[in-house]
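These are the structures, in structure tokens.
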Structure P
Amino acid sequence: MDDSSFTTVIPPTPESGLGLGSWMRELVEVARATLATPRYPDDLPRGNGETVLLIPGFLAGDWTMHALRDFLHHHGYRVEFAGVMLNLGPTHGFVPYLESVVERLHAGTGAPIVLVGQSLGGAFARALAHRHPEKIAHVVTLASPIRFPVATPMEVFARLLAPLHGPDIAALTEEIGRAPPVPVTALYSREDGIVDWRCCLQEESHTCRNIEVAGAHSAMGFNPEAQAAIAHALANVPSGKIRRAAG
């Protein structure tokens with residue numbers, strides 16, 4: 001693709017506090033979170049076998065979502081990985097691939113599923129909700145930038161990978177930025193060291209809600225406060241909107 005059209009990410013300004021230093025702090029926080037003992041509070045709302053699809057963030061894969069998978073599984077959900085080894089961004093065929101995963105999981109229950117996406121994975125989840133609203137009950141985004149352009153120290157990697165990205169970036173970002181026709185819970189942190197937290201805010205309505213949590217961008221799936229917010233968000237999905245998977 002023409003690099004001039006890749007304007008969805010920009011380098012952070014010095015005033016933003018984002019850069020190499022914040023990125024390194026993120027790596028430290030992820031390492032710390034990975035080594036921490038998981039906590040599964042018994043006082044949180046529980047699911048009843050409903051299907052939840054986890055979508056990893058940019059330059060991450062299913063392997064980064066194990067902590068959140070274990071948390072949700074412990075609290076009564078049937079959790080599925082997206083089958084992503086490494087999310088390289090909006091490459092040719094990637095979003096259609098995610099659509100096929102949604103369709104397969106929906107076909108397994110006949111009922112809408114829940115999408116939980118980390119960072120770029122959450123942005124893609126919003127696009128999926130536009131394309132398949134009848135198959136998706138709720139979207140939860142974790143530090144997901146939805147306001148473009150996004151200032152991030154990851155900009156250099158995005159530009160390096162730009163030749164692999166599809167030609168419809170502008171249409172995709174417009175789709176991500178619009179409010180999906182399903183409920184969306186957006187978690188964000190003012191301590192985010194990867195994206196400006198303001199880029200993660202959606203316009204609130206009776207179906208769209210922003211929730212602030214403390215902690216690092218990349219460690220949100222490990223974050224007990226974020227995990228609790230996810231459990232409460234899923235508990236508020238209207239009864240009957242999602243139902244238990246067979247088997």
Structure Q
Amino acid sequence: MAGVQREQFYHEFTDDFVASPEQERTLPADYSWHQERPHLAHLVYWGARLLGGLYVRVFLHVQVRGRAKVARIKGGAFIYANHTQPVGDVFVPMLAGAGKRVDTVAAPANLSVPVLGRLLKLGGALVLPQSMHQLAAFNREVRSRIASGHVVTVYPEAHVWPYATIIRPFVPGSMHYPVASNTPVFAMTTTYQRRRCGRKPRITVDIDGPFMPDEQLPRKKQQSQLTAQVQAAMHSRAQAQNTYTYIKYTKK
């Protein structure tokens with residue numbers, strides 16, 4: 001693989017290389033995922049999709065392939081993606097949704113990001129809960145959005161590693177929601193290629209699937225099977241299409 005502009009060392013796959021201003025931020029006990037201002041949320045979302053789309057195409061040099069696969073699905077769906085762009089990963093799912101409304105699961109720390117943090121909820125972010133009481137409300141909101149035909153994006157690696165060309169292990173239980181709702185899943189893999197000019201690579205995003213839960217299996221096995229299918233698609237794309245390493249991640 002060509003390139004390697006710099007090397008980054010890590011101890012565990014849970015290491016953080018991008019820290020938010022308040023990395024340990026917690027959700028208020030009364031946090032609500034329900035959109036109290038749907039008209040404003042609509043404007044914020046489509047405005048973010050327009051401006052964010054320009055940003056990822058013009059400045060990050062992103063090409064998204066396979067959106068028609070998502071467009072053909074009637075109803076809601078899940079997208080599972082590798083997490084390699086601190087800002088781009090906010091907007092790329094909106095393009096991948098092929099005109100569907102896309103909501104992305106995010107950590108509470110993202111609420112502290114200047115400007116974007118204040119708009120996350122209006123833009124459709126599903127901020128992860130931090131208590132059993134909050135989990136029940138969060139689960140209801142995820143089910144509601146899927147039932148409304150939305151696409152929910154999950155970054156199962158949980159931690160953003162800028163320009164990483166490896167696929168990291170998924171957080172245990174990350175396939176709970178598509179199995180619980182019997183909803184199709186897509187794999188979305190970001191890979192990196194050399195550009196003709198400039199040090200930073202070109203970015204290609206490929207969508208594979210859909211993968212469906214096998215209802216003949218127990219739920220835990222359905223989750224394991226979906227995880228294996230999505231990881232296999234991601235590994236295949238990563239191995240075939242990563243041709244340039246901007247940051248090499250090396251275990252200490």
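Every read-out reported here was derived from the displayed coordinates using simple, explicitly stated rules and does not represent laboratory data. If you're wondering where the values come from, they're calculated on a predicted model, not measured in any experiment. Cβ atoms are built from the backbone, for glycine too; each structure is taken alone.
Where is relative contact order in percent (Cα under 8 Å, 6 or more apart) largest, in which of P, Q?
Q
Of the structures P, Q, report the one carrying the highest value of distance in nm of label points 7 Å out along Cα→Cβ at positions 83 and 203.
With respect to distance in nm of label points 7 Å out along Cα→Cβ at positions 83 and 203, the highest-scoring structure among P, Q is P.
Could you tell me which structure in P, Q was used to calculate mean count of other Cβ atoms within 10 Å over residues 91-98 as 23.5?
Of the structures listed, the value fits Q.
-0.30, -0.56, -0.64, -1.24 is what came out when log10 I(q)/I(0) by the Debye sum over Cα atoms at q = 0.11, 0.15, 0.16, 0.23 Å⁻¹, for residues 51-130 alone was calculated for one structure; which of P, Q is it?
Source structure for this number: Q.
Thinking of P, Q, which structure, once distance in nm of label points 7 Å out along Cα→Cβ at positions 99 and 171 is computed, gives back 0.9?
Numbers: P: 0.9; Q: 3.3.
The structure behind it is P.
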